[in-house]
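Asks: See the structures that follow.
Derivation of every value follows stated rules applied to the coordinates shown; laboratory data play no part. All values reported here derive from a predicted model rather than from experimental measurement. Cβ atoms are built from the backbone, for glycine too; each structure is taken alone.
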Structure 1
Amino acid sequence: MNTSILAEIITIGDEILYGQITDTNTRFISAELDKIGIKTIRKSSVGDQKEKILEILKEAESRANVIIMTGGLGPTKDDITKHTLAEYFNCELKLNQEALADVTQFFIQIGRELTETNRSQAFLPENCTFISNKFGTAPAMWFENNGKIFVSLPGVPKEMEGLMKTEILQRLKSFFNTPIFYHKFIRTIGIGESYLADKITDWEDELPSHIKLAYLPSSGQVRLRLTASGDDEEKLKMDVETEINKLLPLISENVYGFNNEEIESAIGKLLIEKGKTLSIAESCTGGYTSHLITKVVGCSKYYAGSVVAYDNKIKISALGVSTDTINQYGAVSEETVKEMAEGIRKKFGTDIGIADTGIAGPDGGTDEKPVGTVWLAYADGEKTIAKKVQFLRQRELNINLTSNALLNMLRLILIEKR
């Protein structure tokens, strides 16, 4: 079994290079190829220039086993992919009767006349395999050359995705007898990538050779991706679970979920499990934490509402923060954030109130309280806990990091790690 089938994806069209449309095709194609054990090693974009397309095709063929192209298959003169492929494979464009029948039927169905321009879409390089497009008028083309596969697909995402799912992926699996790749993601929060790597280095060093680890950091979180390869999917799943069971005791405090689970979903499950309700007082996050919570379907079971108390007057009037507290300690302080958390809990009658206040930036800081200074708080009627964190100078990033930190603080208290 070949375990190193490599792919290159080429998007064709001036509109992509000019930034007039967003290329979503390469992301979709690489993700689908990964599922069948084909690794994408490069993604390229090229304009509607024959010489440049020929050049990049030659380069791609030298690197990859599979070359997938999207775009340039329309009926107009600026769509030159078919002509370029015919030249690359040293053949002529000829009328393909299957393609003609397809495009004719398409126009009959929509009640329009088949023009000569549209009829031209049925002319294909004579040595390609025609693949019917049930999602549009431009057919897909499959070429085999020196053990390499070239696939040309329409650039319209709906058409490309339909063809990939119904035709191309199965053909590639059959041609290459691809291995099985099984992925599982471990979601961590509250620990940086380098610190996480240090904690699990011995475990990582002892991973079996058919299981690989990747670190995928984002703001406030790190995903660990375990990828197992082989020919028995059930065994791969068991092997990955065995390794995860070894890992969890090392970082249990930082793991909140797996695969596609987000921190807000994990929080929702914990609140339901504990039978607790939540309200939120936000200052520097401007409602972002509440936005995350309300993304979760069914959050009304535990979430009551929030107050965005950006101005000190709102902290005082809506949350009951003492004027003396703000005057003596400032809006960004342990004392103020505690009163915010206690105030929101009482205002909405929830079991738990959480709050944040800080200096998001990029200006507004002082020597004592630089940009990125944030206070977080939790209150449940029995105890009130506050925590100071220091972030960076980028406003949007600080908002994201603060929300992650506040939700993680709540998570740790709910699982009794604080």
Structure 2
Amino acid sequence: MVKAEVITIGDEILFGQITDTNTQWIGTELTQIGIRVVRKTSVGDNESDILSALAEAEARADLILITGGLGPTKDDITKKTLCKYFDTELIINEDALAFITDFFVKRGREMTQLNRQQAAIPANAEYIKNAWGTAPATWIAHQGTIFVSMPGVPFEMKNLMTKRILPKLQAFFETPVIYHKIIKTVGIGESFLAEKIEDWEDALPPHIKLAYLPHFGQVRLRLTATGSDLPTLQAQAQAQVDAVLPLIENGVFGFDTDELETVIGDLLKVRNQSVVTAESCTGGYVSHLITKVPGSSAYFFGGIVAYSYEMKMAELDVKQATLTNFGAVSEETIREMAEGAKTRFGSTYAVATSGIAGPDGGTPDKPVGTVWIGCAGPNGTVTRKLTLTNFRETNIQLTATYALNMLRKAIIGQPANV
């Protein structure tokens, strides 16, 4: 197994000013070619911290991928620090200089001395052209470990990895095949799921590992098979999926890249059906998830965010007496919201949400995290009470997940209130 470490460099990452998306992408791509990421490290623009990170990574990894700190300004110190680490110096690479010069000429811009210095790379490094920017990548082989330094700009890094670095790594390393198969479940707690599949998990062959990945009402079961032949691994992983599905199939909504909203979209399209939303506590988040899917206009008519009593009555035909007697967060109100939306907009299904997202607004009878969801469809209306957390954003995301799953079950004819 080839072991890799990713080091991201930049104060802006540690300060939280930008989100590091590079390491997730790199990890996914390396896995596809049989290289295992064993650690990811972020360090600021500090020479001693970078030197320590390089030394620690070299002690445990065969491949070290470094992103960031290759710009033309003084705070970009990655190249100089690499020179110190390898006891070498920066030299102008003529191929890099020719490319950077042409880059500026084609754009009608003047190339400064700082821009020229971007063509300087460590003397012990191999130049890798960055076709989408002026900061080149470099490849350094040192005592059995490969160091690859790349710009931190995501689209530049991804192009370099895809076009140049990944093929070079595949040619350099002899790697095993790693294959992932993911089963996606919803509405089943992680511990309950683990109990249901305990015997199956214990019987997995040694080269197939299982991981539980929970996320807002969903649990992904990731099977990772390692071997030398991809078709064999695919067949073996599928055999394990076939063995476990009878135990959990009521909670399974898809596989691999499937998302709850894409599965729902496919179900509605193939049936030529439609849906609308009537949201209170989720504030349009259910509609947002549905419309993330390209082509969702084929089945999503629209939605209403009815926060106030007045909006619920005026737009969704919720009765004033219902709100007065039972309140907005009640089974009676959620039923009328769903049915009112379905009737008013002429859709096949309507999904409704109403609750106390928090952090305040709760009462002894209805504490923060009390939520009602409902789904009206051709076979009637189903409702469900949720008792969630004290955290607003978590409650919104969980409510949306459970509401969409209620819709999915209504479409396929499963009991939708479970």
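Asks: Using mean count of other Cβ atoms within 10 Å over residues 67-74, single out the structure from 1, 2 with the greatest value.
Replies: 1
Asks: Rank structures 1, 2 by mean projected area of the Cα convex hull in nm², for residues 179-218 alone and report only the one at the top, that is, the highest.
Replies: Once mean projected area of the Cα convex hull in nm², for residues 179-218 alone is tallied for 1, 2, the winner is 1.
Asks: Here distance in nm of label points 7 Å out along Cα→Cβ at positions 51 and 131 was calculated and came to 3.1; which of the structures 1, 2 was it taken from?
Replies: 1
Asks: Can I ask one more? 1, 2: which one has FRET efficiency 1/(1 + (r/R0)^6) of positions 19 and 211 (r between Cβ atoms, R0 = 41 Å, to 0.05), as calculated, at 0.55?
Replies: This value belongs to structure 1.
Asks: 1, 2: which one has mean count of other Cβ atoms within 10 Å over residues 187-194, as calculated, at 14.5?
Replies: Computing mean count of other Cβ atoms within 10 Å over residues 187-194 on every structure in 1, 2 gives 14.5 only for 2.
Asks: Which of the displayed structures (1, 2) returns the greatest value of distance in nm of label points 7 Å out along Cα→Cβ at positions 59 and 339 on calculation?
Replies: For this comparison of distance in nm of label points 7 Å out along Cα→Cβ at positions 59 and 339, the top structure is 2.
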